[in-house]
Structure P
Amino acid sequence: MPVKPAHIVIIGGGFGGLYAAQNLKQAPARMTLIDRRNFHLFQPLLYQVATGGLSPANISAPLRAILKKQKNTAVLLAEVQAIDPANRQVHFSDGESLSYDYLVVATGASHNYFGNAHWEPHAPGLKTIEDATEIRRRVLLAFESAERETDPERRKAWLRFVVVGGGPTGVELAGALGEIAHETLRDNFRQIDPAQAEILLVEAGERILAPYAPELSEKARQSLEKLGVQVLLKTAVTEIQAGQITLKQASETQLATHTVLWGAGVQASPLGQVLAQATGVELDRAGRVKVAPDLSVPGYPEIFVIGDLACVMQAGKQVPGVAPAAMQEGKYVARLLRQKLADPQAQTTPFHYLDKGSMATIGRSLAVVQVGNLKFSGFVAWGMWLFIHILYLVEFTNRLLVLLQWGWNYLSRNRSARLITGEQTLPFQTPIVSSEAKELSPRV
């Protein structure tokens, strides 16, 4: 009687899960990739969708299309709600279940509001396509609402944009907003001058891009200021409400604004808690699973956790939750599983993360790159950033589309995906304190 091939279940079609699946293409096993979405998303370019530079289709690709040539791999559109290690089963939210021999959990992370979840409706983060299109909607509607507003103070509130968090996401969003206000929307309006927009980047620490060398952080700050962004360091957010944010330096200051964007922290996927309850594994403060050196759950050698959900320690430091780390972890687990399939008793080497450097873009021809002791900034760094990001886009058609779109945007200083979508597509209006309607007049 033939031996039934092992079943490898991978939860999550992000960088970690997808790279694990692709590197198991020739494995003598059957695989099932499970995701709540039917597509792989290239998260590093989400900010381009949020600011109208690219459309969602440019940075995503259907999982079934990516894996269609892998005959040993099935794709399921489902949401995993529970994991039963004793019976080696995963349970879906619709009541169905699936058995596994090996399980790889790579469900990523979401926003972290540090105990202030009520801020989320007023300050969206940037982790999904829906987040990106919501941010794009709010940003563009702010300019449209300012065009309709005749009260100077209320108009100023519409034209004030606050980005919270001085990491790569916050820096990229703030820089893109600066370009939109000073270049993209130039001469698009008649009642307002978009260049008068006030863009604030708020960072609680002493400098932006803290993991980078101090000189690169300073160059990034200077580049942002050239784009019209005010960088507020050592500034904490104490409250966010509809139409207002409260900042604290030496004292508290309340600012009227209708557009607050969140880029200050991440919280691990809820499946971390599910695993902790099922296996007793320890979690870190952000809800990440503290894995063994081979990325397995301690005491459960058949369960692996990778990507942003995993807390991986190396030489006393935590491996960063970035796309290159997730890719390397996915490849490592695939190699380890091939070894286990060939010899369940085979000795394995611990995972080792190779840091290939860090990069962040600030604006057109502006970026910072750090590779070991090498540091780059300006146009050279931007070119490196552009090449690497296009290289890692999954589908060839996506690479071509992004290259063409970016090339055109670079030459024309345009952002062609400036679409206002969603339920609210008309300008937000606040009541005008007047018994008579005010007539709009052209800006001189």
Structure Q
Amino acid sequence: MDPNLFRFVWRHSRREQIGILLLILASLPFYFASLDVPRIIVSDALQGHAFPDGRTTANVFAWAITLPEFLGGSKVVLSEGIELDRLSYLMALSFLFLALVLINGAFKYVINIRKGIMGERILRRMRYELFATLLRFRPEDIRSVKPSEAASMIKDEVEPIGGFVGDAFVQPVFLGTQALTALFFIMLQNFWLGFIALAVVMVQAVVIPRLRREQIRLGRERQIAARRLAGRIGEVVQVAPALHIHGTAAFDKAEISKRLAQLFDIRVALFKRKFAVKYLNNLLAQITPFFFYAVGGYFALKGSLNLGQLVAVIAAYRDLPPPIKELIDWDQQRIDVAVKYQQVISQFTVDKLLPEAEEEKPENLEGPLRIESLRVADRRGSPLLDGLSITIDRPSHIALVGSGSSGRETLVKVLGRRNYRIPGIGPARKT
């Protein structure tokens, strides 16, 4: 598996990622229109700006495109519009706003469904590749792997990684474009209100991630402690009969209690940090409307900002904090998931793997098998076989006779390809 999570995700889901990104770009005009329609409702319909000089009707849904000068500067009329009275004008704009809300909701529904399906598909591939890699471990490597830890990593620890896969590229683009669209709309209404919103966003984008570094470290410690707890419980279950014979159950319960206490302390510290950051983030989000009411009200009283624009700015800012908060959450999740991915991959990375089944070629079993000056040592360097030379005719029936320490089991492992620590030793070959 690729050691970089984003390269792994992009390689296996780039078509789906590009399709979802195109959907996001297609949704932006509808999102911008949903921000602008409330301004038109308040200014034109309720305040009557669309009915100047005592007019009783107004033209709505009149759309035209003016070409640039180098193309002739002509005006292309897309729709002549329709004439409506004041009440009908208000109802038409209200139903237009409702239609835009439904369209934006449909875009979000489709995008989230496609993200979820893509994440589940990549999670399935990730689990399969980890399991396939585990089956290719050499005997001496797989003996050092605890079954409960391997099962926990493949089943549980990759679960949040799979949940992040669908958001790896789509989420920052989706949330970022929404936040920029809302911010751009606010600046179009009034530069200073847009500057205030931008300042609050920058504080959230810079300060909050710094405060969350400790939260990420604690989350990493919690994951490691939980994995070690699972491994220790698995060991106890495997040797439960021996524990009853030797009467060490009290000692093991005390050890597990200590591990649980350590995990509890880590989780409490994590919760404190998590909710402190959440409090600060909510405070910044809630204090900004104060500036909008004060500064925006001042501009409205001075006449440089009408009531419809102020209402539209407040409504647009209501949609601004959630994407920013989710972007900050995405950045934290990115760092956390990248660490988890590296930890999982490191547990499935060894110096040498057995070949894939489809990579093995049928061996020619004719002719003798010759071994010359074979030396096998254990992990501590102690010799198990030393200077062994033997020729075995094939086909033949042989018996290896000797004591348990004579090396007969080691020779069988070498012939059966169960010992890959010997340079040059592989499948039995014709000589």
Structure R
Amino acid sequence: MLGAAAARRLRATGADVVLYEAAPTLGGLASAWQLPGPGPEPVTWDRFYHVILGNDRRVQALLADLGTPDVVWGASLASCYTGGRAWPATSAAELVGLPFLGPVAKARIGLTVAWAALWYSGRRFDRITAARWLRRWSGAQATEQLWMPLLRAKLGGAAERASAVFIWSTMRRLVMARFQGGDGDRFGHVPGGYAAVLGALATRLRQEGVEVRTGARVAAVRRGVGGLVVEDAAGGRQDFDRVLVTTAASLTGRLCSDLTAAERERLAAVEYLGVLCPSVLLRRPVTGSYITYITDSRPFTAVIEMTALVDPAEIGGHTLVYLPRYTAPDDPAFDASDESLRAEFLDAFLPMYGLDDADVLSFTVARARYVMPVPTPGYPQRVPSVNTSVPGLFILGSAQITVGTLNIEQTLKLLDEGWAELGATGESGDAAPGVPDAAVAPASR
């Protein structure tokens, strides 16, 4: 999404742009796939779970520009699963009413959220881990039984090391949106999922004159005569005046060998989280909540029931559940077969809701080793620069996200924030000085 959005904006300045994508289709983490169902037609939906928030202004502007179907809005319910039972945890009243929390813990939760809401800037929260900050403000019981499950749902084993900026920004984007109501309290999706969005985006890119090369894995970006050379895995080479690389940091360092040793070391030092995300098609609804945080020990960090938000008719009349596990890129589970993961995940999931194998229509695993950097304290001071030592080579990607989690809104915001550093200030129809002539976006897997 970042590469595609950058390509459109660069093309609007008058630059000739080639967009490289290693996968067969555009989208990366937002891409769609087909899930086998009981009928002759497969179910097409997102490989990973996504929602649109009412205050995701950049996403909504993009959808309006592409002319996609109107967003379907609904309320997103949340639950907390502990001690073998799910408890509602959507509203402020439900959170403070959780029976496994004492009155002091509930009061301190309210104090924690209020304190986070008072601060517009997250700079002060970058000095301490989220776990330490939460234990200080919410106490041990609330931290271990409520906040840490929420952190593990997005950060897996890195939850204890994450900066407090992460939980602060999560509170502001999600929790405070629920408490405040209004637009922020709406969760939505585009009919057809991101397959519909990406289809419209690919069409628009080509209409606007961007050359889109899918199935084109980039092997290297090197200095050339008077510019840069992009080499693809099939042996192709093309010269460009400017190149923008939007891959995960460690991949960028390997692609761009002309960077200095210090630049490559900084890129390689960015610690990433990956995700294993099984999509499970079921015969019947399960939780009734869009997200269920898990406090018990399970091989997944949350239960996402997409059809608690999306009409099951869009999923062939079935129930779609995601069982994400956020983990390190070197987790051996990335190389495990779908069959072995099915046994591990379903053995833990089905008994939670009184399901059995007959309720399962299909089980398919999406894998992404590089999803987002682990936001440890002090990370903003270690972020790779957009500009590099190689003239005409620019880097803009998830490694530059310092506040919040990775989502489409944050990705588009990243482009807004990095645009000035790309030097793309020319008028439409005139190539601006320093404008990249290639947005290079091979899939990060």
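Just so you know, all these numbers are worked out from the coordinates, no wet-lab data involved. Quick caveat, the model's predicted, so the values are computed rather than measured. Cβ atoms are built from the backbone, for glycine too; each structure is taken alone.
Data table
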{"quantity": "Comparison of P, Q, R - label where Cα Rg over 2.2 N^0.38 Å is highest", "calculated": "Q"}
{"quantity": "Test item: FRET efficiency 1/(1 + (r/R0)^6) of positions 262 and 374 (r between Cβ atoms, R0 = 25 Å, to 0.05) calculated as 0.00, pick one of P, Q, R", "calculated": "Q"}
{"quantity": "Structure from which 0.05 was derived, FRET efficiency 1/(1 + (r/R0)^6) of positions 6 and 310 (r between Cβ atoms, R0 = 25 Å, to 0.05), options P, Q, R", "calculated": "Q"}
